[in-house]
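Engineer: Next up: some structures, all given as C-alpha cells.
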Structure I
Amino acid sequence: MNSVAFILIAILTLAAALAAASLPKLIHAALSFAVTFVGVAAFFFLLGAEFVGLVQVFVYIGAVAVLIVFTILLTRRDVGKNRGFNWGGVAIAIAVFGGLIWAILKTQPLSIAAPPIEALTVKRIGEVLMTSYVWPLQCVGLVLTAALIGALILVMNEER
C-alpha cells in the first residue's frame, strides 16, 4: 500500500511542478505550485513526520502560496498577456537535474549505521524554539511583519 501511495503522490507532485513551470498564465502556475506543496506535505505524512507535514501545510500552503497568489493579483498590470513557454528555464532545470544525478551516482555509500536518536516530540520542538532558537524565531517574526507592512503599503498606493 505504501508503494502505491508513494507512486500516486509522486505523480501528482511532479505533474503539479511541471504545470507550475510551464503553464502560460501566472495565476494558474501559482496554484499548481500550491498543489506541489500539497504533494510534498503528503510525502511527509507518508513518512510518519506529521509535525513537519502540518508545518508544510500551514506555512507553505496557508501562507506562502496564498501570499504568491495575492501578490500576483495585486501587482499584475497585464492580466490578459500570456507568458509563453520558457525554454531557458527548461535547459537550466535539465542541467541541474543532470548535475544532481551525477553527484548521487558518484557519491560513495555509507557503510556505517546511523546512531539511534531519541524521539522528537512537538513539546521538545517548542522547548528548543523558545530557549536555544528564540532570536532566530524573533527575527523571522520581524521579517514576516515587515513583509506584511510592505504588502499593505503596496495595496494602499494602488488605491490612490
Structure II
Amino acid sequence: MNANEILIEKFYSAFQKLDYETMNSCYSEDIVFNDPVFGILQNGEVKAMWEMLCRNAKDFSLGYSEIQPVDEEYYTCRWTATYTFSKTGKKVVNHVKAFIRIRDGKIVEHSDAFRLSTWMGQAFGWKGMMFGWTSFMKRKVQNAARKNLMKFIEKGALSHN
C-alpha cells in the first residue's frame, strides 16, 4: 500500500468512527468537494459539511473497499453508508463511488458519485420514489442541504469543542 492509499484508508477509517477532525486533516487547505446533494463545496465548507454530517449521524455504519489508483494523483474508492435520515426517520443505504485527487500528501479534490433519485427514494419514502427523479425535487433537496450547511457554519462549525 502506497502513501496515497494509506491516506485514503485513514480518511475512511475515521469516517467509520465519525471522526471528522481526522477526516478533515486528510484534506488540503484548498480542498474542492462535489456530490449530488451539496454540489460543489470549497475549503472550510467541505470541512464543515463533514463535521455537520458526523455530529448529526444516527444509527450510522460505513464500509469501504476497492481503493484503486487511476494514476499517480487520482484514486477511486467505493463506500457504503447506512444510517437513519434525521428529517424523516427512514433508513438509507447509500452506495457511493469516490473520486479522489491527492497532491503533496493531502486530498485536494474529492467527488462522491451516487444516484440522487435512489437516495431520495430511501430518504423520503414514496414521495422520493415518485418525484425523486424530477429536477424540482432534486433542487429542493440540494437547496435544503446547502441552507442547513450555511446555518451550521454560522453557528460556529469547526469549533473543535
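Just so you know, all these numbers are worked out from the coordinates, no wet-lab data involved. Quantities reported herein were computed from a predicted structural model and do not represent experimental measurements. Cβ atoms are built from the backbone, for glycine too; each structure is taken alone.
Engineer: Where does the value -24000 come from, among I, II, when helix-only ellipticity at 222 nm (-39500 (n - 2.57) for each DSSP H run of 4 or more, over all residues; to 500) is the thing being computed?
Structural biologist: This figure was derived from I.
Engineer: May I pose another question? Given a computed value of 2.4 for distance in nm of label points 7 Å out along Cα→Cβ at positions 28 and 52, which structure among I, II does it belong to? List each step's numbers first, then the result.
Structural biologist: Details: I: 3.3; II: 2.4.
The value was obtained from structure II.
Engineer: Right, something else. Assign the value 1.33, calculated as Cα Rg over 2.2 N^0.38 Å, to the correct structure from I, II. Provide the component values of the computation, followed by the final result.
Structural biologist: On the way: I: 1.33; II: 1.02.
Only one of I, II returns 1.33 for Cα Rg over 2.2 N^0.38 Å, namely I.
Engineer: Still on this structure: Of the structures I, II, report the one carrying the highest value of mean count of other Cβ atoms within 10 Å over residues 108-115.
Structural biologist: II
Engineer: From I, II, which structure was FRET efficiency 1/(1 + (r/R0)^6) of positions 92 and 132 (r between Cβ atoms, R0 = 25 Å, to 0.05) = 0.10 calculated on?
Structural biologist: Answer by label: I.
Engineer: Comparing structures I, II by relative contact order in percent (Cα under 8 Å, 6 or more apart), which one has the largest value?
Structural biologist: Looking at the calculated values, the largest one is II.
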